[in-house]
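Take a look at the structures below.
Every number in this text was worked out from the coordinates using simple rules, so none of it is lab data. What you are looking at is a predicted structure, and each value in this text was computed from that prediction instead of being measured. Cβ atoms are built from the backbone, for glycine too; each structure is taken alone.
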Structure I
Amino acid sequence: MAHIFGTHAVDNGGIHMAVRRASAAGMAAVQVFTAIPKYYGDKSRIREERVERFRAALEETGIRREHVVVHAAYVLNTANQDGEKRGRAHAGLVRELERSSAIGAAGVCFHPGSAGDGDPERALEWVAEAITGALEAVSSDTCVWVENTAGAGRTLGRTPEEVGAILGAVPSSLQDRTGYGLDTCHLFSAGHDIVSSPAALQETLDAFEAATGRPPAFFHLNDSRYPMGSNRDRHALIGAGEMGEEPFRWLLADRRSQGVPLILETPQQENDIAPDNPSADPHDLAMRRLLERLAS
């Protein structure tokens, strides 16, 4: 199976322009936001014309819908101890899934949130309830995926056991529409040794697969600006951070990196690109070429 490289491209001009910019960079996958990521989005729907433009861009570029990932809003703390805020986060995840289903995305990924000062086991149950509620509310084949976290504070999803506990609490009838993805910067920042040797990386991936009963549905490929165990979620260009290039070579040699979207969330050079400019970001071009070299 082939590697499916993608990027979270700048969406100036609309999410359909993100598709065109990803394609111009030679990517076969793309990640987008369907709403402003700093807000709950619990009342935000997606206009039909946006859907049509997005789907048309996929058709024009040849990027397949099963290689489209939506990233949910950062503020969706589905484990929030405050019942009102937790309710809004759960509603926000429903809307995320509605919008993602409308554009035909394969799945929407989200950060589980933080347990705060509360019981972490109960907090994990709340995250599972959010996934279950969204999947029950929206009938489609679009999935809801948990993303592992860098582990700052009481954030959930740092360990294989936490991700496994969340997914394990989703009803069996909905299991085929859920799963998880792994962010390399988050793994490293959370203290997982994925850089000392190929065996160490494989051990980490094995642990997540054993705890969840399945391989990752996607990867986010990011270097880290801070050392291992820092719990700081700060991405860097691959090879320009604390991880270096070699761990990515090892990851690309692992069976679990094949046939799933491998999404770059590395810094973009042209964040203020003109809305009508479909050009590839220079950093995305460089990263794609690097990944192809590491995979060869």
Structure II
Amino acid sequence: MSIFSGLSAFPVTPADEQGIVDCDLMGRLVERLAARDVSSIGILGSTGGYMYLSTQERKRALESAIEAAGSKPVVAGVGALRSSDVCEYTKHAEQAGAAGVLLAPVSYLPLTDADVTSLFEDAYESIGLPICFYNNPGTTHFNLSEQLLVRLAERKLIDAVKNPPPADLDYDSQLARLATRVPAEFSAGYSGDAMIASAIKAGSDSWYSVVAGTLPDLAVDLWNARKDHSRLLELDSALDPLWSLFNDYGGIRVMYEVVGMLGLGSVKLPRPLLPLSTDACEQIELALASINVLD
């Protein structure tokens, strides 16, 4: 089974206003996830604010997370503007004990397919770990085409893809096409928690989850219901108040507030991102109460 199969939980990265990571709190957040039935823990993804951290702090965060995770596999985000920095992060991830890396083609200028191919060639040559393509066009402004995905997979430059919801929301067709075009061991997974039930129902190999990083039991229940579609839809419907807030404010902003509401620790969004309003936080508390998360 691929290291990228199953439910991958993405916690926040606690850091102060100067971007200094609180490694003790990072460790406690990860230990909490390692005790749950998640398949892996994703560190330094978008939820983990990787692009807002210095090289030193990214390395400290990853090292503390891997130590706290014990035997639970850790997938490390390694996206950066320069290919040389990506290679530095991939090498560090391997040395620190990560089980795989998650690479988004981050750039200031628009990237071409050739640019992105060269990036993944460089990353592949720098390490022996499996690589997941983090397709996040809303942030990177590069939308991975199916054609390029297949080429990268055929060349073994990538072992998995973390896709957003398809534009037409037709997960079944997208997964069916990929199954006929990529190696059998390739893992096709999705993020986008508010619409993830459709992806799970369609047979997604993996779920890269924001909510699992802070509310892992909810995510585990959803993932474990993937073969019982009526149960899956029942659980998903119960989470509608939370999904609505994800759509309104973004899952990352919501989860930073939830961490504090649960008493897990004091975390703040990296500036210039501002905390949600008092009204929004009250809405989050009501949503959590409706799904029996708050005591």
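Given a value of 0.95 for FRET efficiency 1/(1 + (r/R0)^6) of positions 31 and 167 (r between Cβ atoms, R0 = 35 Å, to 0.05), point me to the structure among I, II it was derived from. Among I, II, the structure yielding 0.95 for FRET efficiency 1/(1 + (r/R0)^6) of positions 31 and 167 (r between Cβ atoms, R0 = 35 Å, to 0.05) is I.
One of I, II was used to calculate mean projected area of the Cα convex hull in nm², for residues 103-278 alone, giving 11.3; which? Structure I accounts for this read-out. For the read-out mean count of other Cβ atoms within 10 Å over residues 95-102, a value of 21.0 was computed from one structure; give its label from I, II. Matching structure: II. Where does the value -12000 come from, among I, II, when helix-only ellipticity at 222 nm (-39500 (n - 2.57) for each DSSP H run of 4 or more, over all residues; to 500) is the thing being computed? Of the structures listed, the value fits I.
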